[in-house]
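Some structures to go through are shown next.
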Structure I
């Protein structure tokens with residue numbers, strides 16, 4: 001095995017480890033959980049019918065969503081809550097990462 005082949009083999013392993021760590025990072029896992037909860041909800045709920053039944057006025061949307069949520073199956077409620085909770089955790093994580101960034105001061 002030549003030096004060049006050894007370098008290619010080592011770098012391939014480094015790339016695999018790098019991408020696996022990125023794919024399994026805490027933020028990526030939160031994204032996967034959010035997408036899974038949204039897809040699970042969309043597979044059980046007819047989203048087009050929900051939008052078709054939604055009232056046109058802005059004030060009625062809140063009461064419609066509460067009534068629609070209250071009158072659904074437990075699976076839909078659990079998946080919807082899981083999506084909302086993971087979205088909240090993900091947004092909190094993103095806000096904290098921006099808050100931790102160093103500030104640039106102008107002179």
Structure II
């Protein structure tokens with residue numbers, strides 16, 4: 001289509017997602033996962049199911065930040081991961097969405 005950040009869904013994307021180290025605290029991608037910040041004005045969901053799978057089953061980050069779907073602005077959670085759609089622009093590319101700011105507090109690690 002000529003857009004940036006495009007790989008065909010399926011194995012080309014899965015190959016990239018498998019490169020995310022397990023235990024990463026914050027994962028930042030251009031596009032959202034399926035079901036979190038991906039609802040388009042058409043009513044369709046544009047998120048990536050393979051990315052969701054990889055994050056929930058293997059990587060297990062505390063946060064996933066994306067922004068491609070402008071109308072999906074906001075934050076949701078699945079109970080373990082906080083999904084942030086930080087798009088600053090509206091669907092019409094007007095920069096009306098306020099920045100989403102959050103602190104990543106270090107987790108304590110038991111030494112033993």
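A short reminder: the numbers here are calculations on the coordinates, not readings from a lab. Since the model is a prediction, treat every value here as computed from it, not as a measurement. Cβ atoms are built from the backbone, for glycine too; each structure is taken alone.
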- To which of I, II does the computed value 12, 24, 23, 18, 13, 7, 3, 0 (P(r) over Cα pairs in 10 Å bins from 0, in percent) belong? I
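Figure out for me which of the structures I, II the number 9.0 belongs to, where mean count of other Cβ atoms within 10 Å over residues 56-63 was derived from the coordinates. The partial results should precede the final answer.
Details: I: 9.0; II: 15.8.
The read-out comes from structure I.
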- Label whose coordinates, when relative contact order in percent (Cα under 8 Å, 6 or more apart) is calculated, return 36 (choices I, II): I
- Figure out for me which of the structures I, II the number -3000 belongs to, where helix-only ellipticity at 222 nm (-39500 (n - 2.57) for each DSSP H run of 4 or more, over all residues; to 500) was derived from the coordinates. II
